[in-house]
Structure I
Amino acid sequence: MTTTTPVIEVDSLTRTYGDTTVVDHLDFTVHPGRVTGFLGANGAGKTTTMRMLLGLEESTSGHARIGGMAYRDLPDPLRTVGALLDPQAPHPGRTARDHLRWLCRAGRIPLSRADHLLDQVGLGEAAARRVGSFSLGMRQRLGIAAMLLGDPAVLVLDEPLNGLDPEGIAWVRALLRDLASQGRTVFVSSHLMGEMEATADHVLVLRRGRLIADLPAEELSRGTGAARVRVVSPQVERLTRSVAGRATVRSVGEDAVEVVGLDAPALGALAAREGLELHELTPLRTGLEEAFLALNSEDEDAKEGIDHA
């Protein structure tokens, strides 16, 4: 890995096609040493943003820089930035080994690196197979091997979990966290909120080309949506009556309910006042997917309010 630690800087980045704005004045920075999730529904503008960052598409206005430079100006791009954008990109007639060796030659990288990475991503036994026979999951693994060829300090991945089985997803998750722990800059887009919840340290949330959140993943989950608490009590019926009008109660098992709208301290204080017997009182963390949906809903409500003002 290079000794420097470049970061990604996006400044007022915009992309329009005719009257349609796909990316709308984005401003954000991606820091090294953590996994930054770039989240949004399909069509939110994530791929377009990454393509502009990597010089594959021109911006209408604004800038995207890596280590203070546009991608096209990097002196040794394969050793600075590794990217996984399109798992279908490798020529189907080439073998996996030949595909990686071709990239090694282009980047002045030792050919032995190809076999090393094929083994690392679990494709060692498929090295001599033509890429056209690969499943989508195998293509994703090959793309990750190509991304790592130059041992880059910056890694950009667009939907890397697509097509992977649960074992493959767990492997990618562990790989990304390990790369970030080495001090690399890891920037990964996804619409799979549940999977990113176990991966991302920081999240950027995109909606219709606009950035609507830029904050730690835990803060997004904690700060969005009502409080949720799991309660186990032999007196759940009394508890339900006691919180009526202030919270909603949903049964989740024998003598167990989930209370939405009151936090654990408030429920504990209520139980003490009412003389309710509690066997369990557990705050429930809002999932990233639930927080994402709530955030998008809030953003839409605000937008409608502005439009109708």
Structure II
Amino acid sequence: MIDINELTKSYGRGAPVVDRLTFSVCPGRVTGFLGPNGAGKTTTLRVLLGLNTATSGTATIDGRPFRAFGTGLRHVGALLDANDVHNGRTANAHLGALARSNRLPRGRVREVLATVGLGKVGARRIGAFSLGMRQRLGIAGALLGDPPVLLFDEPVNGLDPEGIRWARGLFRELAAEGRTVLVSSHLMSEMEHTADHLVVIGAGRLIADESLADFAARAGTGRVVVRTPDPDALARVLIDAGASVDRTGPDTLAVTGSTAERVNELAFTHRVMVHEVGTRGATLEEAFMRLTADSVRHRAAASVEGTGGR
């Protein structure tokens, strides 16, 4: 069990990067740790691994700080930064050094390289690896001690579609074995296919801590999609009736706050022709964006029409 209790981490006098954060991660399931870039996810993981010191609060594994474990890789495996490796070393040498420092058998190097699909490139220098290969090597390092707790920070960055599918399957297999698996990401679309449970944070604070199914049910607002040759007229009718309307195409409206039946009825009553009316549930990505909209630390300026970008 991972327990984060009232965790706060500040640097200087600025706003806390992590602000009184509390949640637990249970074994036997994949927990997605989600939030926009800058939300405090990596800082939380670094405090959990003893790489940063908490300003206040605690972050423990089985009731103990990570530093209390002697040979850490036997208890916790982690991938924080796939590029945090010595480019001049081979994959075999990199993992071999980790194995020696944690008193692990040398044979584990060969085993984990085969598990992540790098069995034939162990003698190659890491500097020649692609980002996807480095991610696989980082996952191999996390698996090296066969630990019961595994932490992965943005593990699918740089992986091709086959690699992403493989990683999803691996995380689920590890959880099915009874391990505690925490996967950090800023992409809801990725966690939608990977996680059983979600912990969502924004600006260092907890926003949601619930199952994927509960998150979908709580945040999923349905929409009515209408195709009409007179979208302006229909939009006025729907807005007057209390619905919210977004123009999503030259002849298409997305309507919330109304049913498909009501939209058809209003269009018929006001003699506005419609070609198509259908319903669509909000995606989890849209729900996540709405939930975290007020806590995005780094937001790009809105694009300006006519600036030459095409």
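Points worth noting:
- Structures compared: I, II; top value of distance in nm of label points 7 Å out along Cα→Cβ at positions 100 and 116, i.e. the largest, recorded for II.
- Structure with the greatest value (metric FRET efficiency 1/(1 + (r/R0)^6) of positions 156 and 284 (r between Cβ atoms, R0 = 41 Å, to 0.05), set I, II): II
- Look at distance in nm of label points 7 Å out along Cα→Cβ at positions 44 and 236 for each of I, II: the largest one is in II.
- Highest-scoring label, criterion being distance in nm of label points 7 Å out along Cα→Cβ at positions 92 and 196, among I, II: II
- Source structure (of I, II) for mean count of other Cβ atoms within 10 Å over residues 84-91, computed value 17.4: I
- Cα Rg over 2.2 N^0.38 Å, for residues 60-107 alone from the coordinates reads 1.45; which among I, II: I
A short reminder: the numbers here are calculations on the coordinates, not readings from a lab. All figures in this text were calculated on a predicted structure; none of them were measured in a lab. Cβ atoms are built from the backbone, for glycine too; each structure is taken alone.
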